[in-house]
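What follows is a group of structures, each given as structure tokens.
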Structure 1
Amino acid sequence: MTRTPTLDDLGAFVESGSPVLAPDGAHVVSVVSRVGASGSTTSRLHVRALGDSDVGGAGARDVELTTGDGDANPAVSPDGATVAFVRTDGDDPGIHVVPLAGGEPTRVTSGLRVVGAPRFSPDGASLAFVALVDDDAATPPAPLVFDGDPDHKVDGLGSIGTTRMHVHVVHVADGTVERMTVEGHCTDPAWSPDGTTLAFAQSGVAVDGHPLARRVGLVDVDAPRTSVRLPFAANAVGGPLAWTPDGVAIVAIGDVTTRVGHGRLVRLDVADGSATILAADLDRNVMGGGPGYPGGAPAFDADGRLVFCIRDGGQTVVHSLDADGGDLRRHDAGDGVVVSGLTIAGTRAVVRVSDATVPAELALLDLRASDGAGDAVQRLTDHLGDALPDVAFLPTRPVSFAIADGTTVHGWLLRDPDLEGPAPTLLDIHGGPHNAWTGAADTAHLYHQVLAARGWNVLTLNPRGSDGYGEAFFTDAVGGWGERDQQDFLDPLDRLVADGIADPDRLAVTGYSYGGFMTCWLTTVTDRFRAAVPGGLVCDQRTQGASSDLGGLLRDLEIGGVANATRLSPSTHADRVTTPSLILHGADDQRCPVAQAELWHALLREHDVESRLVLYPGGSHLFILNGPLSHRRDYNERVIDWVETRAAAR
């Protein structure tokens, strides 16, 4: 007998992440995360042998490779004998190495705050990585002086002053470290096939009038401080980076110039710096993966095909191209599957997958079986079944709505199949806005499952601006946040009411980040909601442009500049709000700074609207995904209590 998940299960979920195949495809190393006794998430490395068959059989089990509390970002050496990883528990995160066959890890860096994943050189003798350094450190710290946009904060790292992320190389045998120096932040080092050159992505610089351009650079490994060059014409590209097997080009993700639009595969020619868009007719966003966003790092397989992920509707799907950038193939990992991790060896891929039944498991994908049918996909893990064998997620069902202007909006309705008649309904709005809801099981928003089990509808929609429906849809709300997209939420609610599914007197709205902005906006244009819960919100586009770690990028590119900022700020229209609002915000959020939440709370109180502000100490913008268990549970509990108290009762 099964049951739906409850908030008590938050501490029991076990999830796989960051899979990395050994070069011969015989083993996969992954990060397995669970909640520790302290309530913080712990992560350790597991290794699994992959035979030619029965990889999912009873004899194929994970073996725990490390026993730290914060072991992550693994890399396997070219000979398959050694695993490098970053141990982040404690105050001095550093790179360690451990034999793939097991043993005691050895530390190879010290005194460096390592971020991201290390990368083995082709000969296995060195590791490239990114670490935080401060060349201008002083006691007391010197004044920070800005002639352009401030760059002294990064969400997740907090206020960093003059600290920057730079590429380093450590020689594994003796621990000697060399560093390159370049303006701005550097990420994603990638070794050339001959091991002589590193490619890196640089961000936080001004290029051709764009203050937050992203570009790709090169550095010779034997002269890291004097050979840095930025030869490529494209100024809106970044990682993860993949060298072509012949070493003549690098594939990055982005575009040639800075604009709002899809991330595309861009081939950068090392000889002349030219940029070529690959699969230019593919009207979908390439997903390199990252916190809150699915996908995986592009890579070349043994057939010379470039394998990558795109968002398509509510799925994230693996595709590949031939060496000339043609012959596009889709490699399905199953119906409704969202891929959020990708690693390749030979013609094998291991992917991290979620679907309607599981939140995060590993699966083996045969890249030569292009349709994903039969035994092209084999599940490798069953963490949910092992940890919570009696838990089954209520499934969502896909829904589509015709908006008054002719736009079609896709989404999902979560509702107990045994429920009859109109029910209280929670509209939940995703962040981004260039993200998307999926139909996959979701542990970050477990309140969906709890409310549905208590007789609620939960409606998740992908309005214009969402990813997975083409670039015209992706950019349709640019310069018109709130104005262009509000009916994408209100018209579907009208439809559910008319169909007898939603009770018009028991409606609530919530959302995070852009969803927090849109929650505030909707309460300025309608009083139909009995409860609102904006989280990680933006309410004032003018001050957001001044204080976010992205500076004026969102305001200038997404909102349309200062001219639109006042009109498209919920704060401008706060006098229209009557909906009781619970504001949830990370106290150390640098992406949508906490002053946005404080301002909205003050404005509602000024107009005698019931408002409660809850701040989570130390919480970054992503604390609802990676914060302490107590904070994540509290967030879920407060959403449930607020909407049930104010919207469930007639």
Structure 2
Amino acid sequence: MNKLTKRENELIRLLLFQQEYQATSFFSKELSVSNKTIYNDLQNIEEYLAENDLTVNRVPRKGLYLLGSRAAKERLKGYLLQESIIILEDEVFSPAYRQLIMLSEILLFDERITYDVYAKRFLVSKQSIKKDMDEVLDYLNKSGLNKLENRSVPRFEEETRIQKVYKKYLVRYSKKYHPQAERRQNDRFPFFSEIFEPTIIQNVFGFIEKIMLHTGKTLNDYFVYSLKLSLVIFLTRLKAGHHVEEQNEFVFKDLQKMQLYMVALNFSEEMNQEMNCIFYKPDIQYLCSLLLAHGVVPGMIDLPVDEKIHQMTSALIKEMAHLLDVKVDKDEQLFHSLLAHIMPMIHRLKNDIYVRNPLKENIKKQYTTMFTLTQYASAVFEKYDNLFLNEDEVSFLTIHFQIAFEKIQLTKHVLIVCGNGLATSELIFNRIKQNLPASVIVEIASEKQLMGNPIDDVDLIIAAVPLELSGIPILHVSALPTAEEVSMIASYLSTISENEKKFTYSKEIKTVSLGRFIDRNLIFLHQEFEKKDEILTFLIEQYQDLGLVNDGFEEAILQREALGNTSIVSGVAIPHGAPETVKETRLAFMTTKKAVDWGVNQVWLIVMIAIAEKDMTIAKDLVSVLYGMIDSKERVEKIIDSKEIEELMSCLSRREC
């Protein structure tokens, strides 16, 4: 069978899918050529069509129509999909190809090439080049980009928008001129070879093959093709020095894609070595978004795994299922996701390689209970391999467990939106958070964030500014919410959650105060200590003298302090030991006369937590109640103002001061 040129192949495809006669101008417009060129192409394909029992019928003032049986047409459609089309020399100089090159040099490389240079390059007149450029600029002006200045993208244009606009154009081009490309996963974009560097294409293809091998999940053809295009564009722009802007998304939306953070981080390190591409934090987070959007999941299937790592992963999940009282141990995806994360994590810890989690502080604030429980459960790494996890590593594990938890426990997402800055938002956050179960996730958002992100997953907005949004309930409160307004919010959230399981305050735990875990001998008011180390040593000795802990308690406390910050912004430090080093669960409280530097925050209240293994079933409730009392600066100030031990104990047992 004779080979066709690219344009001839496309002309036949258009004829095959026509349901009625179409004027010659229809085909010339679709293929960006003149009517005369269409007539020439029709002559060239006559013999090819005849071999397949088809012919083009031409009717004056009516147009063209392909005659033949339905079976013959379907057979030819199949041939065209299987054929490897020869691209003749005149094809790469088509108007569509010229426009593709022009748009690429504007969006990809920020180059401004003169009409004379283009005319010589493509062997056409300047008038033809001007016409091509006018079409390119018309497309860009309609694409949503800011108005181009002198055929250049403005410096303040968002990088993600540039890449999306360019990808949309490539998809449209390939669908029209290379419809078979989406169906072949090994297609290495030969039709874009003049635009993209072969090393970039090679690295992207290798990366995607590796992902599918490691996760055991084969992506469908369209997702593979789309992801390849996105990554090739992303790397091309990155290599040219263009970085993605800060995404500014809601934290609860970030969690799922952050499961893929290590995958993206490894890719960034490889590309840095291979092509000297430097990734900034937003670049890696954007890469996570691309992977998640194309169906990539974290995990490790059918690969050799060290038996000890397998045991540690199983033990970690079992411990969290016990602490949460939720069957996360039945989640197969959680197991594979954690396994894929824990293998390189152990390598990092053993080789003192530190990886920062950009969401760590948000996770500690918004998912306090889950973070703390994960920190306790992480003691399995100490048992099996004498490894202590820093807070960044704990926060990565927290992401996996929070997502697994939300599959089982329906979680409500609440946004606090204020117009007077962060202080007002924080005040509302602190006033309502201690009254909520942890199945309600509260996040502070700006008006800009609210308008710039999808809010379909938001269940309630608490606003101190006038807002009008359809489909989502809004509770308007004053900038300094009154007790009545806080009560209104709590009542509303109770209503929407009343038929769901509660993560923290179950009926059984609601009747239990902190009192049973508070010992007068572990309360120290208005102390003169000025250094963190002195306070830790003093409190550890008190636990030891009372026989509440064993010999490993001191090492566990100091090790955790060395690994990360245990203070919070409300002015409280919360050092804690491993459960296996504790004989009896007790909380210690110390207030100081002067602020003590605790690494990140200045603190006046130190709460040492020692929970014995036998009490871990109530750990989540104990931690939730405690954090609900100390994450507000107002409440902490009342606690540190206690003049007598009885006053502080009474305050803590009532959960109000």
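Quick notes
- Which of 1, 2 leads on Rg/Rh (Cα atoms, Kirkwood Rh), largest value: 2
- Given -16500 for helix-only ellipticity at 222 nm (-39500 (n - 2.57) for each DSSP H run of 4 or more, over all residues; to 500), calculated: source structure among 1, 2: 2
- Comparison of 1, 2 - label where mean count of other Cβ atoms within 10 Å over residues 23-30 is highest: 1
Taken together, the values in this text are just the output of simple stated rules run on the coordinates, not laboratory data. Every value quoted in this text rests on a predicted model; they were computed, and no experiment measured them. Cβ atoms are built from the backbone, for glycine too; each structure is taken alone.
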